[in-house]
Structure I
Amino acid sequence: MTYGQSFYRPMLEVIDYLRLNEFDVWMVSACEREVVRAVVERLGIPFDRVIGTDVPYIASETGEDAVDDYNMSANEAILLGFPLDDVECAKSGKSAAIAREIGRRPVLAFGNSSGDYSMLNYAEGNPYHTGMGFLVVCDDTEREYGSQEKAAEFYEAAKQQGWTTISMADDWETIYGDGVRKTELPGVYEEAFDDARMK
């Protein structure tokens, strides 16, 4: 499995379905916005429909000056600065980022981590439409890197909050697509080797 094959095929189908039915589709992640833009480019999601943690942009010769104290020259480039100290697009920050950038609550939200809980609730609480939050649960240990323990936590959270759950094991015929199989996670071999060496 390559990175290019690692998109969940059923979620790609959801994106296509929503577009065909005239929904605006946004990608929202706690990852840096530039990383998410690079990933979703192959999905046809425009860069201006990506919300993520922002990394400051600075003029290449800014140095120690504050950006509002420095005027760049025509020969300078805009570069990525240092990452923010706090993740601004996770948990409740994700809902705040949606409100700031889109200005409307989502009608549907799909998430697959505890960092998405607030976003799912934000969609569920939509006062103008019947909003729905969907929690994709990685409970498939054969075709995906699932964890039954983590899945149980997700199912309990969904039960308490009223979200709709999607089971990778039970609801998805395929995860990645035809002929694509999960591969060892990076570092798994090295960790096993180190553990064996320590014994």
Structure II
Amino acid sequence: MCPLGLQQLVLSPGDALVVVDVQNDFLPGGSLAVPRGDDVIPALNRYLAAFVRRELPIFATRDWHPPNHCSFQPYGGPWPPHCVAGSDGAAFAAALDLPASSTLITLKGTQPEKDAYSAFDGTDLDARLRGQGVARLFVGGLATDYCVLYTVKDGLKAGYTVILLQDAVRAVNVRPGDGKRAEAEMIRGGAMPIRWEMLAA
């Protein structure tokens, strides 16, 4: 049930779900684990089921780094090696209910010399979305203060209406409060925050 005074959103043609980087290395036990990162999975599974029921497109992004990627600490970057292409750590979380036959996957961070947090950076995601007639993006995944933030910002810049799934994101919080600051930045930029109860699914 939608909280009093809030209008529910109705899924319709032109909507797409974008699941950002729900990969093993970002989950508890992974090499770059997001605190409580696995909490996004049940929430995302509810949204996935709703999009499947409405036969709306689902996109999933994943880091797909070469082993010598510039973001890795041995090569001068800020992060431990993670999501190396083809590794178990780069695989999607097993509990994530991505429809295998219809999910459109976008690989990012594939160039050794270039870091890329946004799913739009150096990929064909924009062209694929437009090819599907998408105008409104529903975005959730990991992590709020990095790949979700930059994907949302670039989606807004590209002219999409962007819906931030607040119950389906978690932050790294390198500095305390980074996640809250990232959410505030996305909302100031034009993203609409919702939770599951606000969706007429």
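Can you spot which of I, II the value 1.4 was calculated from, given it is distance in nm of label points 7 Å out along Cα→Cβ at positions 11 and 155?
Source structure for this number: II.
Here Rg and Dmax of the Cα atoms in Å was calculated and came to 20.0, 61; which of the structures I, II was it taken from?
It must be structure I, since only it matches.
When relative contact order in percent (Cα under 8 Å, 6 or more apart) is calculated for each of the structures I, II, which structure yields the highest value?
Answer by largest value of relative contact order in percent (Cα under 8 Å, 6 or more apart): II.
To which of I, II does the computed value 16.5, 47 (Rg and Dmax of the Cα atoms in Å, for residues 67-122 alone) belong?
I
Out of I, II, which one gives -0.71, -0.75, -1.17 for log10 I(q)/I(0) by the Debye sum over Cα atoms at q = 0.14, 0.15, 0.23 Å⁻¹, for residues 59-162 alone as computed from the coordinates?
Answer for the origin of the read-out: I.
Identify the structure, out of I, II, from whose coordinates FRET efficiency 1/(1 + (r/R0)^6) of positions 51 and 179 (r between Cβ atoms, R0 = 25 Å, to 0.05) was calculated to give 0.15.
I
Looking at structures I, II, which one was helix-only ellipticity at 222 nm (-39500 (n - 2.57) for each DSSP H run of 4 or more, over all residues; to 500) calculated from, given that it came out as -9500?
Attributed to the structure labelled I.
Using mean count of other Cβ atoms within 10 Å over residues 91-98, single out the structure from I, II with the greatest value.
Largest value of mean count of other Cβ atoms within 10 Å over residues 91-98: I.
Throughout, read-outs are computed from the coordinates displayed, never taken from laboratory work. Computed from a predicted model, the values in this text were never measured in an experiment. Cβ atoms are built from the backbone, for glycine too; each structure is taken alone.
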